[in-house]
Structure P
Amino acid sequence: MMYLGIILGIVIVWIIFAFNGLVSLRNRSKEAWADIEVQLKRRYDLIPNLVNTVKGYATHESSAFENVTKARSAAMGAGTLADKAGAENTLAGALKSVFAIAEAYPDLKANQNFLALQSELSDTENKIQSARRFYNANVRDLNIKIEVFPSNVIAKSFGFSKMDFFDLADNDAAQNPVEVKF
């Protein structure tokens, strides 16, 4: 009888540790996603300033500016993780077109405001990439814990579900950060 109590106590302690481990991994994944959102918001805030700076030099390139504005709005309004990834890919491609336009204007490339925006955007792109790696690592750890035995029993019992990775599509615009060299 005493052994049964000890075994039951060990099982209860294990359940508590497994549950708390799953909660910890889920919360770290959510925190990592919040870090991505902070960096994406920073990029969204930089884009109008960049577009306005380039627009002053290249007024006849309105379709490119409209594409960036539409892509920014779509990215800001994307709901699911898959929609967000697709919208971010589109935005990255639209930003590349703005930087391509800037190549044709030597005065713009020398403009201090443009150079500062270019530097901030490049820094933000690097931070987004880093935050995405951190998020995906946390999601990987959570998903592994949800799938492996015996923690999968606890995960299923308490309704834990796998999270999606924040992956970029297999296209050139998605695989490379916005190129900002001049």
Structure Q
Amino acid sequence: MNTSGIILAAVALLVLYAIVLFNGLVRLRNRVSEAWSDIDVQLKRRYDLIPNLISTVKGYAGHEKEVFEKVTEARSRAMGVGTAAGKAEAENMLTGALKSLFAVAEAYPDLKANQNFLELQRELSDTENKIQAARRFYNGNVLELNNKIDMFPSNILAGVFGFAKREFFEVADGEKEPVRVEF
């Protein structure tokens, strides 16, 4: 083989390597988008359950207007946010508002025994578990994408083709603590 053949083979290998790196970045970006979509599906389910839950609690604790307003306001805010950081903050506020709603429910024994309330509470709990799983899946994919964007040599290709790092869907510090219910 002559020198031009060796150079041509080296260039061909370099191009193939760049294609593999590029396709890996595209695959990771698409997995992050899919994971974000999974979070959105579960959050939509959560948003749909909240009005039913409020209606059920209102029947027993109609004078707890401030709690209902906070939950409704937090739900509306969470539904309107699009970025990961904004969505995480709004979701943390909604979770806090829901905790106060359940704390109100603790004061009404008839409500705690209501079959509709118990079913809604079970569904909401199931949804919360699915949201947590979707968050972990999303954050795992974001970590993998961000690592690929930061690491050499894929960082060069990522910069050339405009691949951007994604934000993690994080829980606020206050959400990491157990719920305190006081009467």
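One table, with the values for the structure above:
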read-out: Structures P, Q, by distance in nm of label points 7 Å out along Cα→Cβ at positions 79 and 143: label with the highest value; value: Q
read-out: Test item: P(r) over Cα pairs in 10 Å bins from 0, in percent, for residues 127-166 alone calculated as 31, 37, 20, 11, 0, pick one of P, Q; value: Q
read-out: Structure from which 0.60 was derived, FRET efficiency 1/(1 + (r/R0)^6) of positions 31 and 119 (r between Cβ atoms, R0 = 30 Å, to 0.05), options P, Q; value: P
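Where a number appears in this text, it was derived from the coordinates with a stated rule and is not lab data. In this text, all values refer to a predicted model and were calculated from it rather than measured experimentally. Cβ atoms are built from the backbone, for glycine too; each structure is taken alone.
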